[in-house]
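Listed below are the structures to be examined.
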Structure I
Amino acid sequence: MKNEETIALLNQDLEGEHGAIIQYLTHAYAMGEGEMACEIEAIAREEMRHLDWLAETIVELGGILSLKRGEMRMDGKSVADWMRNSVLLEEDGITLYKEHIKLIDNRKLKRLLQRILSDEESHHGDFQHFVEKAQKEGAKDLRGVRQDRVAEILNWGIEHEYTVVLQYLLHSYMTRNKDVKREMEDQAINEMQHLGWLAEEMVDGGGSPRIEHTAIDRSTRTADMLRADIEIEKKVAAEYDRATKEVADPDLKKLLIRLRDHEVYHAEVFSDLLKEEEKGH
């Protein structure tokens with residue numbers, strides 16, 4: 001099999017993992033606190049690990065990463081319906097991984113895909129169990145229809161956090177600077193925490209999180225990556241600061257201040273890295 005054909009198959013798998021992550025997180029956030037929601041978030045984290053392995057492999061092969069989100073199964077009127085859809089999504093992934101394992105002739109790549117396949121088969125069984133658990137426990141969709149200025153601020157924050165998670169992960173895979181790579185990975189994890197906090201705040205306040213992203217910077221030079229990341233962090237820190245002055249709820253205000261301070265920190269870290277990068281060139 002040609003290298004570009006292998007990369008195309010791995011990008012298909014990458015897109016599938018991306019879609020699964022968002023589907024599972026959306027459902028976990030909608031369910032609020034509870035054992036099953038935590039278990040679903042844990043599965044989403046395993047899918048994130050798969051995405052990381054696949055992305056690193058694609059870059060090692062000289063490929064360009066697809067940031068598309070694979071097909072999701074988001075219909076259903078009850079939590080049990082969502083879990084049935086997750087069973088079906090896992091079946092889609094299992095079928096695809098088995099096909100790709102047969103097609104790819106590289107021993108190391110086969111081994112990686114077989115490792116991921118093992119997890120997906122386990123997830124399939126987990127979601128089958130969750131169908132029964134949701135029916136037995138009467139798990140509910142806790143999202144509401146709130147559409148005021150607070151909901152607008154929270155969904156704006158979710159959109160930003162999702163965008164920079166993808167952007168920082170992409171930059172971490174593409175840069176050759178080990179210090180930048182490490183920081184990008186670390187800050188992507190922090191931004192993922194932010195997304196979760198905002199989504200949970202939205203559900204607790206009677207709203208419905210909208211997990212979508214905007215345009216992602218695809219710079220290939222490390223200095224250009226850092227400049228783009230500094231720009232977005234400064235802009236967002238200012239937006240969070242502005243939002244703190246609009247909201248009345250003290251707990252939400254405290255959360256927004258914390259997010260603002262984190263974004264200021266990220267901008268300062270990236271600025272230091274940019275100075276070091278420019279010195280080296």
Structure II
Amino acid sequence: MYWGWAETEMTITEKNIIINSALLNREVTCTLLMPDEHEVTEPLSLLLLNDGQELDNLEVKAALEQLYNTNRIKPVLVAALHASDDRLQEYGVAGKPDFKKRGSKADAYTQFIITELLPQIKAETGISDFEVTAYAGSSLGGLSAFDIAWNNSATFDKVGVFSGSFWWRSRDLGKGYSDTDRIMHSVIRDTAGKPELKFWLQTGTKDESTDRNQNGIIDSIDDTIDLIKELENKGYTRPADIQYVEVVNGSHDTTTWAKAMPKFLVWAFGR
């Protein structure tokens with residue numbers, strides 16, 4: 001099945017839907033970016049994106065248009081979830097709040113994604129099966145996306161993390177912290193088996209300036225590389241299962257993540 005690339009440029013429709021979440025006890029705004037159904041002649045994929053309120057700053061629509069019209073990606077529906085004022089509680093690692101008790105609602109957010117959001121997206125679009133289902137996010141939203149995909153590999157195929165908050169820890173730095181206190185690394189180690197997932201991870205060389213262990217490498221990069229090592233210990237390999245992108249002079253901001261977005265989209269949904 002083919003698209004008529006030469007005849008027309010792909011049109012992307014944008015629409016907001018509101019999910020009344022019983023689990024989160026709030027309304028959740030979700031922005032849908034979908035290629036025009038009349039121009040799609042092959043199976044559709046799905047990308048969930050945390051921090052959907054940053055959709056414009058991440059330049060997702062522009063990236064999709066450019067990639068569609070150069071025939072580099074297959075059609076994908078983007079569902080961008082807007083965070084609330086409770087972001088620090090809803091994002092994180094399910095069932096494992098950090099040392100400041102942040103992430104206390106991460107389990108409820110996970111259940112919202114699986115039992116409330118996905119059924120509504122399928123009802124809204126009339127699509128029950130997507131070719132590829134991916135989840136992505138940046139910073140703490142990236143940690144959330146990774147955790148949800150990791151624990152729901154029957155639902156998700158791929159996960160993308162931009163400058164992920166893999167420092168998320170159970171013990172404060174000044175109170176006996178060691179690298180074993182990083183929560184997501186521990187979850188990977190403690191998981192029985194090997195979830196069927198593929199991973200795309202990005203950092204910027206200027207994500208931050210902190211260097212806990214004084215090894216000359218900023219923590220953002222150290223934490224991500226160590227996470228990759230945990231994945232490799234599980235049996236995942238590079239580049240078949242894991243793609244790592246390090247952006248020289250990249251910062252912890254939407255400008256850097258917007259520049260990296262096309263690379264992620266091609267990796268996740270490329271032809």
Structure III
Amino acid sequence: MFEQLFAVIAPVFITAGIGYVWAKMGKSFDTELITSLVTQVGTPCLVFASLSNLAVSPASLGTIAVVYAVVMAGMLVIGISALRLMRLPLHSYLPSIIFPNAGNMGLPLALFAFGQEGLSIAVGLFALHSILQFTLGIWIASGTASIRLLTRNPMILGVVVALPFLFFQEKPPVWVSNTMQLLAGIVIPLMVMMLGVSLANLKVTRFRRAFAISVLRLGGGFGVGLATATAFGLEGPMRGVLLIICTMPCAVFGYVFALRYKREPDDIAAAIVISTSLAFVILPFLLAYVL
């Protein structure tokens with residue numbers, strides 16, 4: 001079991017560590033460029049490559065969508081209730097509670113824990129997560145809602161183009177599949193390295209508040225994920241991947257939103273550092289539970 005857990009965790013630790021050391025050495029790391037490449041090129045290709053070759057039925061994909069919608073609804077209830085009790089503004093802290101770091105940590109953990117099947121499920125969840133994060137998340141942080149954000153989301157393009165192959169159980173041409181897989185290959189290593197760079201540059205302020213947000217993200221996410229998986233009778237990789245994604249720390253993009261809309265960025269940065277540190281501590285126990 002130790003070897004199995006180490007094989008899953010070590011690649012994430014090492015790759016994030018490279019990014020952390022890289023930043024601490026003062027070397028250049030263009031986060032804006034890499035974020036654009038990952039979100040606008042690599043991730044849509046990863047979504048297409050995974051969905052067009054998904055080894056689950058369209059009905060199962062529909063189940064994934066419904067399950068994740070229930071998870072998000074549960075986290076909204078927990079987040080809103082907790083922040084009301086704490087008398088903290090929703091627009092500043094709610095996105096960090098409801099949205100996990102599904103990409104930087106969730107995707108590689110799902111891949112190493114459950115192989116290609118796990119990655120396919122995780123990508124389906126990540127596609128839905130990204131669409132919600134870059135619409136609902138921005139709506140909450142900015143205080144305004146716009147349907148135009150949906151049409152500008154590159155994840156949606158990857159999903160729309162892949163759906164015919166998924167529903168008709170057809171494989172894309174080899175040259176298309178190879179191109180998409182080649183471009184998709186940049187996503188996971190760059191996202192994990194970017195996580196390490198972010199951790200090296202963020203600082204912890206107002207520890208108690210950030211710690212409370214971190215506990216709500218990790219503890220609430222696991223509780224809602226477990227309750228949802230049990231209610232839907234999920235088993236095997238689908239159950240395991242859902243619990244992994246739900247128990248990930250605060251998303252790094254929460255800090256981007258906080259900076260853009262001036263929503264307590266120092267507190268959000270602290271929550272990312274603390275929740276990620278806690279996640280590394282609980283990862284062995286989480287993986288031992290789902291494997």
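The numbers here are math on the coordinates, done by the rules we state, and not lab data. The structure presented is a predicted model; accordingly, all values stated were derived computationally and were not measured. Cβ atoms are built from the backbone, for glycine too; each structure is taken alone.
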When FRET efficiency 1/(1 + (r/R0)^6) of positions 51 and 203 (r between Cβ atoms, R0 = 25 Å, to 0.05) is compared over structures I, II, III, which one is greatest? II
Comparing I, II, III, where is volume of the Cα convex hull per residue in Å³, for residues 19-82 alone highest? III
If FRET efficiency 1/(1 + (r/R0)^6) of positions 11 and 187 (r between Cβ atoms, R0 = 25 Å, to 0.05) is calculated for I, II, III, the one returning 0.55 is structure I
A value of -25000 was computed for helix-only ellipticity at 222 nm (-39500 (n - 2.57) for each DSSP H run of 4 or more, over all residues; to 500); which of I, II, III is the source structure? III
